[in-house]
Structure 1
Amino acid sequence: MDKEIRKSVIAGTWYPGDPETLRGEIRRYFDTVPVTPLGGPVVGLVSPHAGYLYSGRIAAHGYRLVEGERYDAVVVIGPSHRVLFRGASLWLSGGYETPLGVVPVDSGLAGAILGGDPVMNADRRPHASEHSVEIQLPFLQVALGAFSFVPIVMGTQDLRTCEAVADTVWRAARGRNVLVVGSSDLSNFHSYEKAKRLDGVVVDRVRKRDYRGLARELEGGSCEACGGGPVVTAMIFAEKAGARGVQVLHYANSGDVTGERRQVVGYLSAAFYRESAGGRGAE
């Protein structure tokens, strides 16, 4: 069974390695961000994947919204930063370990996704040293408590791949209450003002739920997102799942955190939700 458990590769560096320190840091983030009232249940999130020092508070805006919710499973989709490959890779069984414990993989859902489209594969190599999926898990552990999940790492991020991944996840998850997280930072290492211009394109497309436009802008170079594919995939899944509401929760960049504005990285938190009568937060 130990071979099935992916050990943390960023605990103690990108986020605290001590469980109580980690839990306390996330709770402090939750305590300092507003709870944005939405019109229904959240089915998709866009969340950054930098170290918590830089993007933890931005990520907290989204995860605070789902605190205490119950999902049948969570699908976390991140980009591959270190392994070049085509398609999208699943970790099919076992789990991912963080200082807060092992998050088990929903092997049934993962298997159904794997069999849903040839773009999916079960190569574990892209997961081994990839941070973009793991970085989301402690926030989910604090927000949701016990849950199972499916980790997906995307090697190809073109629109066709995004559509294929979103469709196979949606078909495999149909009839279940599933949350999809698209893990992405935005522009990397531009000046503060240039980053805001580039990132504003992404924010605008997300706000309009225009995933085709976002994919086109990313391909054309008028904006940047290292996890643009996971963001587009989360947007497509949310639309298929009936989410017609979107809320851009918070945008910032590393310059807002450190004060260093010569080269910054952009971060976005956004939520996609199903609109319902009365709406969440209306009470």
Structure 2
Amino acid sequence: MINMKEIEEINKKLEANNYISNNQINTTLFLAFMLKKPILIEGPPGTGKTELAKTIAESFDRDFFRIQCYEGITFEQVVGEWNYQKQLLYLELARENKEDMTIFSNEFFIQRPLLTAFSNTKPSVLLIDEIDKADEELESFLLQALGEQEITVNDLDTFELKNDLIVVLTSNAQRTLLDETKDRCLYLYIDYPEYEREVSIVNKRVPLAENNLVDDIVEKTQKIRKLDLSKKPSIRSTVDWVRSLIALNEIPPTREALENTLNVVAKNEEDKERIINEVLNKI
């Protein structure tokens, strides 16, 4: 019973920061706190994976750090790099003044998100966003550092983790992650929300929206996601569609208003035509 109360408390804190959760998300987060394990979140783009990590930090009064992965991201961009210009300048000054000076110290090292998160003394959340875009070598290094709770920078020092760090990794499954990564993490799949949850999300984000408008737009968005589209509408698209119709004072929306605001839902002309033909034309 105590655990259920704690899980419910997690749900309340997330909802207070405008994140509509569910039992699976709440339970996974509770286990992450208790077991001190990273969370690996997979799911389609636009389902709130990144938003969840930010909300965890806000809800539990934690500092937030983010590593945005992309193809070709390097160790230096994740951990840190030497300030070569400053090193050369100080070497020149030392030569002119005939002084001995070390240029391999914290003063000459520029910390990047991973090392900054490790060095922070306040409880924190580290988001490693879209880790599937990074190469396997960097993925392996990140998991090793998190597992050992320390980072070694050659010619400088070994930095130990100084805070209670919750790590959230997100992936859109562009490539298969290492088995080691999956083994070390709690796994959470976040799909597009079911109808009731999406209605709650929109109501939370657009509190002045009329219930009939929200119900109507969520229903249409759910139908649109079932189509064969190049990009399915995100939760943000549903929210923006409701806000657009309110801004145009189209309540209830006309058929013309729905089509004129499709640019917040459809991201290319082919998808737009398919939505018109298979959803709007069948109203």
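All of the numbers you see were taken from the coordinates with simple rules; none came from a lab. Note that the coordinates shown come from a computational prediction; the quantities given were computed from them, not determined experimentally. Cβ atoms are built from the backbone, for glycine too; each structure is taken alone.
Here are some notes:
- Cα Rg over 2.2 N^0.38 Å - highest-scoring structure of 1, 2: 2
- Winner on distance in nm of label points 7 Å out along Cα→Cβ at positions 65 and 113 once structures 1, 2 are ranked, highest first: 1
- Which of 1, 2 yields 0.35 [FRET efficiency 1/(1 + (r/R0)^6) of positions 105 and 137 (r between Cβ atoms, R0 = 25 Å, to 0.05), calculated]: 2
- Comparing mean count of other Cβ atoms within 10 Å over residues 41-48 across structures 1, 2, the highest figure is found for 1.
- For the structures shown (1, 2), distance in nm of label points 7 Å out along Cα→Cβ at positions 25 and 265 is largest in 2.
- Source structure of the calculated read-out (helix-only ellipticity at 222 nm (-39500 (n - 2.57) for each DSSP H run of 4 or more, over all residues; to 500), -11500) within 1, 2: 1.
- When distance in nm of label points 7 Å out along Cα→Cβ at positions 81 and 193 is computed across structures 1, 2, the figure 2.9 traces back to 1.
- Which of 1, 2 yields 21 [relative contact order in percent (Cα under 8 Å, 6 or more apart), calculated]: 2
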